[in-house]
Structure I
Amino acid sequence: MYDELIRSGDLSLSRKSVLPGTGFFLPDALEDDLTEQRTEAALEGADAAVIADPDADGLACVALIREAYDDVRNVPEPDEIEGDATDAAGEPLEEPEPTPHGVALLPASPHDVEDALARVAEYGDNGIDIFVCDLAPDRYEYVEEELAAALEIADRLAWYDHHQWGDDVARAVREAGVDLVIGDSDEECSADVVARSLEYGFGPMYEELAAVTRDHDLWLREDPRSDDLADYAYWTDPGEYVEVVREYGVDLPEWVEEYIAERRVEKEALIDQAVGRAELREIGGYTVGITYGRCSQNEVAEAMRERGADASIIVKPAGSASIRGTDEFERCHEVAGKVNGGGHPKAAGCKPDIYDDMLDYANHWTTRGAVTKRVILDAFRDVVTEAAAEADDSAT
């Protein structure tokens, strides 16, 4: 395949909005090989490893743990940043950090946390400390074998999170020997959980980092700096983000602010594309907004809320979807749980298991996610129906 066919940097906004980024088209085997190499390099001689979601909350956890371990700082200079720290699709390249760290950063998603655990078990030194942050398995059996292998080499294994956990999953993880701490998803972000769980006296800068991270992660939006942190974490390399916030805290340096401002021009345009496609549906007394596009889901959900949506569904070109709720609808994690996902009552994500081959994806792009929309709306109807039945039963 010609590179220009999958490189999205030069596409018009209308096309970029409906197609996935370059990374989507790379074979899993190639990505796995690169991840193996990076993991092995990162873990060489490391005292600790942090498996974390590479968003602002997960990366704040890494910053806190590195501070607690007195890990070396490796702050990039503006002239070391050659253009964007992302590929043309706005996806982190996740290159190995140039300076070895005693606390290795291993980015992972909720769908591949077990792979990250297996790699630590394979490449980590005996006696290593392992932390898993801002990630939650839907089922214990998804991580059972890999967790056991990691525990074999670990001196300690701690798991800090704030998502919704099933009682049986949490119980099984704890019984396996993991120090699992789950925060209240309405009150804490994962960085809060790390800050109160580690036996370390964090200074005001780190307390502020956790607070401002919480402002965005819980969608409070009371501090404008939280949007800067979220955008910077999304656009730049995870290792760079961690070291910058360790040096500057939440008040990012001017060169980072300039970088964010430049990237936001396209971000706003892609938001406008997705909002322009939005539709409102009435389901069981709720108004549900639904749209499709490569975009920043929180801002799109907010736009649909302003149009009257009690809940919003944003389907992405890569096949996944974000579900956002409001005070009127707090069952997003239940909807996501029916379509291969999970999350919080007001914020969840999923990727329905409906893509068997590239023809399914081609249909997904040309129909702007029609099948995915239908599957998630059906899940929404099921959740609303079940909730109504529960209410009727409790009333009788």
Structure II
Amino acid sequence: MMTTILCSQEVRSINQSSLSVISNSPVCRGAEILLRVTGAESYEWSGPSAFVSQDSVISLAKASPMMAGTYQVVGKNGDVFDTLLVDVTVLDRPSFKVQTPSKICVGDTANLKASNGMDWTWQTNNGQILGNGPEVFLSNMLVGSTSIKLAGLDTNNCLGDTTFTIAILPKPILKIKPDIDTVCELDLINLEITTDIGSVYLQRGRLASPFVQVQFQESAFFTVEAISDGCITEVKKFIIAIPKPVIELTPDTTIKLGSSLLLEAKSEGVITWQSGKNLSCIQCTQTIATPDDITRYCATADNLGCKSESCMIIDVEDFCHPTMPNILSLSSPNNHAFCMPINSCLRDASLFIYDRWGNLIYQGRGRGACWEANATHLHQVYTYLIKTNKAIEGERNFRGTVWVGQ
């Protein structure tokens, strides 16, 4: 129920001849106009909008601008007539200035301010009272739109109100896969960053694709934002970049065939030797290697999941230096063939025999390669070439000559 408040409680008496009129003018629009006349036996009223009355007390409900103007009353005492004019002013409803955003993001708070008035009441469309001061805060609103009604009084105590609508916008839903907190220094991390609405920004730069690689040289803040129509969802976290371990490894060396060497890897974390060839221990800082060929040994250090690798090479001295005959005898059943040595490093080698003019007369591969000399080869010198390909050292060749006799 609304109580009508008169714009002015001041009572004015207007005297002319024997008539006296009391008026509550000025009045607020929608209020009641009150006029009371005394000093005569009878009265005739006339006024705006064809108003007429013979009452001494005039009450006009719901004052409007059409009711404003000059009212005339004629009083009769016997044969004597007196006239009095009364001006009635109807004040319009006040217009309030409201400072408010047209939209806010869900979960945010909006500051609403009013001016040029007093005795405010802020109310939502569902009847929730927000406050009674010139400034209130709007928060905890659902996505959609909300109507706000502001009612108050002006300096004439006239009641006014205004209604406005604020749009409540959704914030983007931001997803990051995988959800990282720690990384290894300088590792490339593949991320998938998506949002249901708006655009995604990584470290303030807009992403053209949801798939991105990131790399951390040191621990740092990692910021991802999704922005839609000014509404921001931010993920900001401190990423710990774990340094990769540094490995101190036994330097490259050469040992005699059949000898062993103690290998040592010093580093933070767990040490694992990648090559198990002739090693006494795989997951340990110290291991004994007994290679029968030139071999690369690599150690991996794992510090909280961050890994580094370091390698060294052990060469085996005199391992792949075959001893070949320099004379073949056709009359000897055991010394008339020139065969590939049984050295294990030559298991995949190739044997080439050339005559004195450089013509290739034989080619074979592997330990079964043998050149059978015959009578056509007597009393001549031939050149042999053994070619082997070693993964670590590259190609290794062995050359020599052999004489074929009776």
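Rule-based calculations on the coordinates, nothing more; no lab input. Everything numeric here is computed off the predicted structure, so don't read it as measured data. Cβ atoms are built from the backbone, for glycine too; each structure is taken alone.
For this structure, a couple of remarks:
- Origin of the derived value 21.0 (mean count of other Cβ atoms within 10 Å over residues 26-33; candidates I, II): II
- Here Cα Rg over 2.2 N^0.38 Å, for residues 162-225 alone was derived from just one of the structures I, II, and that gives 1.28; the source is I.
- Structure responsible for 7.2, with distance in nm of label points 7 Å out along Cα→Cβ at positions 74 and 106 calculated and labels I, II on offer: II
- Structure from which 2.5 was derived, distance in nm of label points 7 Å out along Cα→Cβ at positions 146 and 386, options I, II: I
- Structure from which 8 was derived, relative contact order in percent (Cα under 8 Å, 6 or more apart), options I, II: II
- Of the structures I, II, the one that 0.95 was derived from, the read-out being Rg/Rh (Cα atoms, Kirkwood Rh): I
- Here helix-only ellipticity at 222 nm (-39500 (n - 2.57) for each DSSP H run of 4 or more, over all residues; to 500) was derived from just one of the structures I, II, and that gives -14500; the source is I.
- Structures I, II were shown, and mean count of other Cβ atoms within 10 Å over residues 242-249 at 16.9 was computed from II.
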